[in-house]
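The next part holds the structures, each set out as structure tokens.
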Structure P
Amino acid sequence: MKNVYLFQPQYVVEFQNKPNYWLPYSAGCLWSYAGQFTDIVDNFQLAGLYFQRDPIDQVMSELCNPAICGFSCYMWNEQYCLELARQVKIKFPDCVIVFGGPQSSSQMYAHQFIDAIAMAEGEESFVKILRSILHDNTVDALYPADRLQDLDIPSPYLTGVFDSIISENPSAVWAMTLETNRGCPYACTFCDWGGVTYSKIKRFGLERVDRELEWAATHQVAYIFCADANFGIFVERDLEISRLMRQRAENSAIEVINIQYAKNSTNAIFEIAKTLGPYGRGVTVSVQSMNESTLEAIKRKNLDVNNIREVMQLSEQHQVPTYTEVIIGLPMETKHTWIQGLCELLELGQHNSIDIWFAQMLENSELATAQSRQQYGLKTIWVKDYMNLDSRDRGAVAEHTEIIAGTNTMTTDDIIEGYVYAWMIIHWHVMGYTQIIARYARQVKNIAYQTLYDQLFKLISTSTVFQEHYHTVRNKTHQYLTQGVIDGVGGHAIHSISYEFMYQHQQHAAELAMAALSTLTAVDQDLIELQRGFIVDFDQQYPLTLTTSYNIITGAQESTMYKFTAKSSSAIGDFYTARRKGLIKNRMETL
């Protein structure tokens with residue numbers, strides 16, 4: 001029997017105070033697919049399936065006469081995989097080294113220890129490579145991006161591929177990738193999803209999906225990532241799948257089901273999100289940018305602003321939260337359009353969640369091509385610890401990510417300024433510490449969100465309470481975009497250093513916002529009490545009721561009673577989780 005070793009190493013994270021590992025889904029798919037062919041299973045055995053970043057010396061000592069080592073790589077493991085593959089080739093020169101995954105491209109030919117590169121879906125290519133080895137034929141250097149025409153294929157979960165690694169780690173909880181379909185109809189230039197999997201969407205059978213969910217419910221899976229690019233695009237089918245997800249999650253270890261919704265959010269999307277209930281994160285309202293020139297450059301079209309406003313209204317109606325992700329540093333964006341876009345999201349009703357990303361240069365994306373780099377004057381930097389998944393990397397091989405640090409319309413200094421402005425919007429408004437004051441300004445006083453937050457931004461930088469912290473955020477952002485390294489936090493989450501600080505200084509934040517508003521208009525003094533009621537206080541008995549002479553929802557000058565209810569009775573321990581679940585803000589309704 002010839003020995004096969006498959007590698008999809010990822011970082012370990014803490015979840016439920018236990019080590020949380022990703023099941024190596026892509027590698028598992030290769031072996032479960034190959035396992036249906038008699039000539040393969042009669043001549044090859046899976047001698048090792050590696051799912052974490054074990055020390056390379058340890059891995060090397062465990063390998064026994066490998067015939068083939070296959071590596072599924074992406075931004076979180078590429079350098080680790082390359083170093084391990086290099087050492088394997090030195091010790092076992094006859095071993096066939098194969099690379100696949102979203103990060104793989106012809107650029108990898110520069111590494112002479114790599115024998116073959118499999119593009120896009122790898123199942124059929126993997127079988128071809130095994131048969132070439134079996135018959136002593138030459139392995140091709142490149143296996144093109146052919147797609148499976150039929151997704152009626154064996155599941156790595158249901159065929160037992162992962163049974164041994166689960167039994168060997170009884171104290172672990174698991175994160176699982178779930179596919180109900182493959183493909184994406186969009187071709188956004190910053191993304192490698194549609195480019196890698198092509199536009200036509202192919203579907204797995206419903207029975208298979210349900211059996212995989214049942215498997216998750218019985219195998220200590222706590223987190224499910226649904227890898228569909230546009231869940232909800234098949235309305236009736238996906239609604240049924242959401243019912244199956246909820247059913248299987250009940251009375252199991254499953255806590256979170258992360259779904260990437262179709263961008264054209266409709267009532268059906270909210271029905272799906274309501275069905276998932278506490279297991280879902282909410283409905284995606286993807287924009288990436290609000291600047292039309294940027295959207296044209298990245299080949300993306302957002303919902304019409306009226307539709308975005310309607311989605312926000314549906315969110316209130318269905319009591320389902322929404323979240324919006326924006327990317328800083330995209331082509332044609334300017335500091336002005338970036339700040340304007342953030343505030344436009346508030347104008348459209350996005351008060352629940354906004355997340356910010358630096359634009360990444362993904363290997364197989366159009367944005368990473370030489371043409372795009374030249375056309376938009378993209379200045380990039382290779383950075384470490386972008387995702388901050390685990391600074392205790394047992395593999396001791398640093399990963400790096402290429403991000404945009406400047407364009408011909410947005411300098412590095414502009415990106416830094418834009419990032420810090422977004423930090424303010426996220427931590428002051430979205431987290432809730434000044435949201436009531438800002439909504440009062442907009443609805444009752446007809447003062448645009450940008451007008452208020454521009455004024456607040458000036459005050460923050462000179463405030464005796466916030467000045468030092470403000471400059472810490474700015475300096476860390478500058479360091480990351482100019483030196484590519486940062487201490488104590490992942491580059492994507494620089495703003496996360498402020499969670500606890502802002503909670504501890506919430507009253508000062510509200511007072512500073514009141515000071516900013518007072519420079520623009522006369523302010524009702526009971527507003528500060530209304531703002532205080534919006535933030536959870538575990539010494540307060542809920543529900544809490546307050547009355548004002550105005551309605552901050554409608555803007556009407558009329559006596560209005562508000563009822564505040566805490567979303568959780570537990571004190572905040574993990575600010576990241578509390579923020580994602582909206583537990584810092586109380587539930588507010590008018591009576």
Structure Q
Amino acid sequence: MSLLDMRTVIFSYAISNFICMILMAILWQQNRRKFAGLGFWLADFVLQFIALVLLPLRGAVPEFLATTVSNAIVIAGAVLLYIGLEYFTGKRGPQVHNYLLLAAFVLVHAYFVFVVPSLRARSVLISVGLLVICSQCAWLMLRRADAELRPTTRGVGYVFSGFCLVSLIRVAVDLAVPPGNDFFRSNIYDTSLLITYQMLIIVLTLSLFLMVNRRLFDDLESDIAARKRAEEIIRLRLRLWEFAANHPVAQLMQKALDEIEVLTGSQVGFYHFVDEDQNSLSLQAWSTRTQEQFCKAEGEGLHYPIDQAGVWVDCVRERRPVIHNDYASLKHRKGMPPGHAEVVRELVVPTLREGKIVAILGIGNKKSDYDQQDEEQVTHIAEIVWSIVEHHRAEEQIRLLNGQLEHLAMTDELTGLANRRAFFIRGGEEIKRARRYQVPLSLIMLDIDEFKNINDTYGHESGDLVLQRTADTLLKSVRVVDSVARLGGEEFSVLLPNTHSEDAVKLAERLRLAVEAQSCPVRKERSVCVTTSIGVAAYSEDTEDLDALLRNADIALYQAKNQGRNRLILYT
């Protein structure tokens with residue numbers, strides 16, 4: 001090619017690179033707070049443009065700037081791009097080898113500029129440098145990135161593979177066909193390969209844009225899916241509460257297992273109680289599908305030692321959820337009893353109360369591997385089930401008390417407040433009164449935030465003190481006609497006769513602030529501040545009964561927790 005042709009190619013290369021740099025600046029400006037690493041991408045495009053500006057200035061600027069510095073800038077920019085991709089994929093690693101590569105490149109390139117001038121050697125050197133960096137980028141995008149992220153990064157990986165291929169071709173061409181001693185009078189092959197690099201830079205810019213947009217879309221889908229899961233858990237919680245009102249505990253546990261199987265796509269499910277000694281357990285329920293299709297083994301309600309159970313009791317030893325996605329490969333697995341369902345993979349979740357495991361919920365044989373999302377969902381539902389079981393047990397015990405203990409049966413022993421039974425009796429009467437006389441009625445549900453952490457960190461006695469202080473604060477803040485009750489655990493309710501929703505919200509806010517203002521001593525010279533999440537619901541003509549009003553307040557309470565806790569939500 002002629003001198004004009006090569007300069008024209010470089011000029012067009014600089015223009016296209018400048019446009020790509022502007023586009024990359026826009027991408028960085030719009031997404032720098034969402035994804036890490038975009039600043040390194042922009043730095044690479046800026047350095048590439050500077051190198052292209054220095055290159056045609058040979059003769060007008062010192063030779064060192066026009067050759068060695070400009071080519072070193074190209075390699076340095078490629079290293080920065082690689083670092084940015086590591087940040088973006090979350091696969092950060094040491095860069096010592098790349099820094100050494102850059103230093104060696106500068107020294108060797110300077111040698112072939114000033115000591116033994118050789119355009120061929122410099123051309124091969126820049127191609128090898130780009131090959132090393134681009135091969136790392138391709139491997140990162142195609143193999144090192146997490147499996148769930150690879151569909152997003154694959155396109156960029158293919159572009160870097162193209163860079164590697166062009167670099168290899170350029171090395172072969174330069175070794176076979178010497179480019180001469182004047183870069184601007186290079187042969188047609190070198191000029192063609194430079195045009196190919198230019199096109200790959202444009203394709204890389206578009207690929208990076210598509211990769212970021214794809215990740216934005218995936219994040220949006222994940223947010224939507226998380227909201228749907230949260231809504232489904234709310235609906236499941238309500239269904240279980242409704243079911244528990246008219247069914248015994250055994251049927252409740254089976255109902256919960258059936259729901260979890262549908263939610264996670266599992267085929268078997270079981271629920272165990274762990275005895276107080278923490279050394280033995282009893283099978284309480286199989287899911288309906290497990291009983292009807294998969295498992296005919298005996299054992300429901302029987303007690304047996306934990307050390308005789310299968311590998312699923314790893315959750316007891318480790319005191320956390322356990323996933324076995326390759327059950328057959330487990331070396332410590334035991335044989336199954338006659339009639340037991342075959343296990344392919346399983347997820348087992350323990351429920352802890354006051355530092356002790358009280359129950360174990362397990363599911364198995366999902367068609368795909370169990371993941372973190374399954375673990376979080378099942379853990380949350382297991383907590384709900386145990387809370388309902390606790391309430392159900394408490395109600396069954398209360399029904400056994402005789403008339404002489406009626407007052408005790410209507411009072412929460414720890415706090416002195418009305419208990420769940422008393423709340424439902426009084427609440428039922430107020431619902432009838434509100435319906436008959438068309439007077440307002442409101443309900444406040446209040447839940448202590450992170451109460452489990454207080455129990456786990458400071459002990460059961462400290463948790464009890466927090467409950468008692470909270471109960472005292474509520475009693476001091478309401479009217480005589482209002483009814484304050486502890487529904488169970490860390491959950492309280494306040495029934496407000498003749499109160500509109502606006503006034504109920506004002507009172508709820510005062511209660512939230514009053515609880516937050518109290519300081520509860522948990523250890524010597526140590527105290528904690530307690531916050532609460534509150535749901536408020538008002539009776540209307542559409543409210544069928546107290547259960548409906550309670551569900552409305554419970555929905556608002558769950559929304560308050562889901563939005564960050566320490567706030568109140570009015571059900572609408």
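Since every read-out is calculated from the coordinates, none of them should be taken as a lab result. Everything numeric here is computed off the predicted structure, so don't read it as measured data. Cβ atoms are built from the backbone, for glycine too; each structure is taken alone.
Rank structures P, Q by percent of Cα pairs over 48 Å apart and report only the one at the top, that is, the highest. Structure Q comes out on top. Which one of P, Q has helix-only ellipticity at 222 nm (-39500 (n - 2.57) for each DSSP H run of 4 or more, over all residues; to 500), as calculated from the coordinates, equal to -11000? Source structure: P. Computing distance in nm of label points 7 Å out along Cα→Cβ at positions 210 and 258 across structures P, Q gives 4.8 for structure Q. From which structure (P, Q) was Cα extents along the principal axes in Å, for residues 162-225 alone calculated, if the value obtained is 42, 28, 18? Working through the options, I get structure P.
For distance in nm of label points 7 Å out along Cα→Cβ at positions 330 and 466, the highest value in the series P, Q is held by structure Q. When semi-axes √(5λ) of the Cα gyration tensor in Å, for residues 386-537 alone is computed across structures P, Q, the figure 33, 18, 12 traces back to P.
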